[in-house]
Structure I
Amino acid sequence: MNISKNQIVKALEEVIYFPKHDNIINLKMVQDIKIEGNKIRVSIVFPSPDEPAVNIVSESARKAIETSLEGKVEVEIETLSEKDAGRDALSGIKHIIAVASGKGGVGKSTIAANLAVALGKQGFKTGLLDADIYGPSQPTMFGLEGQRPDATEIEGKTKVLPFEKHGIKLMSIGFFVSPEQGLVWRGPMASKALEQLFSDVYWGELDYMVIDMPPGTGDIHLTIAQNYPITGALIVTTPQKVALADVSKAATTFRQEKIYIPVLGMVENMSYFTPAELPENRYYIFGKSYSENFAKKLNIPFLGQIPVVQGISESGDVGEPVAMNPDSIEGKAFGELADNIIKGISVLKN
C-alpha cells in the first residue's frame, strides 16, 4: 500500500500533548517521519525524556497511525529530548564561560559585565546570564533596574526575551524581583530558578555566553556544572592573600571528576592604581605578582590584571560598563582579557 506523510500527519493531529493543551503537530513536536514500505518511524521531541507524558503520547501516536491505516503497518516511535534534538534553549550557543570567584567582594560581576561587552566590541554575538541568584547586580550595571522582560510564543512555547543593551543579550533573576526584596530560598528553589533562566529564555544564536556565577561554591555551581555544556571557567581574584586562598577552593571545585569544567585561567582585579592624569604610572597598592605566582602554583593560566580606576565603579553604577570605551586604560585591559579568553578556548578545542 502507498502511504504518504500527509496521512501520518493527519493521524498525529489527533494526539494531544496535555501539558500544552494542543496536538503534537501544531506544537511542532514531530521531528521526523520516515516511511519504508509498510514500516513507519516517527520521532517525537519532548522537553524532558523522563516526563510522564512521554509514554502516554508515544502510545497514543502509535495507535493513531495504526487506526488510521487500519493496522496494516509497523510503527516505531522514537522519543528525543529537546537537547538531543538540538532544540534546547542553548543549542545556538557556541561557547559558555562561567565567571567565578572563591569569595565575594572581588569584583566578579564587574569582570563578567565588562568581559561580555569586550567580546561584543570585537564583533561576537554575546549574552550575559546573571546566575548570582541571591545578589543579582547586572540589571544595575546595564542601567535596567526595575525593568521587566517581554515574552513571545516560539514553536508553541512561551519564551522570555532577554534585554539587549550595548549589543549584549542580558537576563537576570533581578528582572523578576524587587531590588529591595531579599531572596530567602533554599538550594533546590534557587537551582530551579536558575534552570528557568537557561531554559525559558530565548537566547538565539550566540558566539559567547558569559555567566556571572555566585561567589564561593554551592548548589548553583553544582547545577550549572552538571546540567549545562560549560566551555570553561574564569576565576576572579584580588591581590590579597585571603582572596587567593579561596581561589584554590574554586579551582579544586571545577576540577572535581564529577563536575569537571576546564579552568581557562585567573584574572586579578584591583591589581594596581593608575591616575587618570598619569596613565603610564602603576602603583601596586596591595602588592605585586601575588596572583601571577599563585596561578603558576595551581597550574592555571594568568590572563591579566584589571586596574583600580574610579571610572570602573562609576560606569557600572550608571549602567555604562567601562569596556564600552575600548581605547581607555580600563577598556584596553578588558580587551586583552577577552583576547586571552578566546585564545584559551582555542587551545581547549585543539
Structure II
Amino acid sequence: MFKNAVRVTGQVGLFLSAIVIAGVPVLAQKSVWEKGAELQLVSEIGAGEGPAWNPAVGLVSSFGSVYVHDVENPNRGEPQVYIKDLGTNGLLWDAQGRLLCCQPSKQRVIRIDKDGTETTLTDEFNDAPYNQPNDITVDNEGRIYFSDPKYGPYVNLPQKDLDGKPVEGVYMIDTDGFVTIQIVHSVDRPNGVLVSKDQKYLWVAGNNNNNQGGERALFRFERMSCCGSILVDTKQLIFDWADGRGPDGMVQDARGNIYVAGGLNKDNAEFETNEFKGGIYVFNSKGNYIDFIAVPKDEVTNCTFGGSDLKTLYVTAGGSLYSIRTKNKGWLPVTSRK
C-alpha cells in the first residue's frame, strides 16, 4: 500500500514519468488510454452523478432527474429526461436490466423495473432512516452494497451505533432482501463503492472533503466468498489524497484496473487544496497507481464504461459529461452475469 504517492499537475501522456511507492521510485506501466485519445466533452447538461450504461437504453446519469444520453449517435441532441425529479445519486443497471438507484432525496435505495415500476429495496436500518444513500455496486450473486454518508449540516444523523455515535456506513442488501451493515466506522465517510471483478474485494472511497483534516483516501477490503460479508480487519490503504479532494465514484476494466474520480482544480475551496488535480486516477488490480487523465471541470464525481465495445470511459464532472477512449474493455456487473 502507499500514501501520497504522486501529486499530479496535469494530463499524463503515454507514460507516467515515475511514481513513488513507499518512498521508492517505480516506473509506471504503459498508459491505459487509447493511443492519441483525448478527453471529449459529450454534454453540459444532466450529468451530476451516476453514470450507468445499458446497451438497450443508453447512458443514464443523475442531476435532479435521471437523464439519458444518446452517446453513440454523432448527431445527438441534448440529453433527454428519462425519469423526472427522481433525486438520485449513484446508478447501476443490474443483470436483469433494472435500474438500481441510491436516492438520497428520500433516504433510500430503490429499483426501477423495465416497465417503470418503482420498488423500495430499503429505506431504514434498525428502525431508523438512512443518511443519504450515495453510491451502489453489486456482486455476481446479486448482493447489493451501498454507501450512506452525510453531506451538508452534520446534525441529527439518524444512523447511530450502540453508543449513540453517528454512523456513516456501508450496507449490504442480501439476495433475500435482508440488510446488514458491513462497514461502521472503518471508513470516515464512505462514498464510492465497487465489488472487484474477481469478487475478492470491496473498494471504498473515503470522501470527507468538507471537514478540516477529513479522510480523503481509497481503501480495499476483502470479502468472504461464502456470503459476501466484508472483513473489516483486512482494510488496506491504496491511495491518500491528503488535504486535497478525495475519491468519489469508480469503475473497473476487464484487466482489473480501477478508474477513480477525484482531485480538485479550483484554488479557493474551504477545506480542500488542489494539489491533486481533478481527474480520473487509475490503479492496477494490485492497487498500484498507474495513470491519470485530467478533467477540467469541478467536481469530478464518477465514471463508467459504455458504448458498444465498452472501450469508452464516461466521466461526470460539474454537471457535464466527458468521454475518453481506452485500450482495455470495461467491466460492468450487467455485462458479467446473464
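Looking just at distance in nm of label points 7 Å out along Cα→Cβ at positions 61 and 205, which of the labels I, II belongs to the structure with the highest value?
Looking at the calculated values, the largest one is I.
To test your reading of the models, identify which of I, II gives 22.9 for mean count of other Cβ atoms within 10 Å over residues 229-236 when calculated.
Structure I accounts for this read-out.
Any idea which of I, II comes out highest on distance in nm of label points 7 Å out along Cα→Cβ at positions 69 and 141?
I
Using Cα extents along the principal axes in Å, for residues 85-164 alone as the calculated read-out, with 40, 30, 19 as its value, let me know the right label among I, II.
II
With helix-only ellipticity at 222 nm (-39500 (n - 2.57) for each DSSP H run of 4 or more, over all residues; to 500) coming out at -10000, pick the structure among I, II it was computed from.
I
Given a value of 84, 41, 39 for Cα extents along the principal axes in Å, point me to the structure among I, II it was derived from.
I
Computed from the coordinates by the stated procedures, all read-outs in this text should not be read as laboratory data. This is a predicted model, so every value here is computed, not measured. Cβ atoms are built from the backbone, for glycine too; each structure is taken alone.
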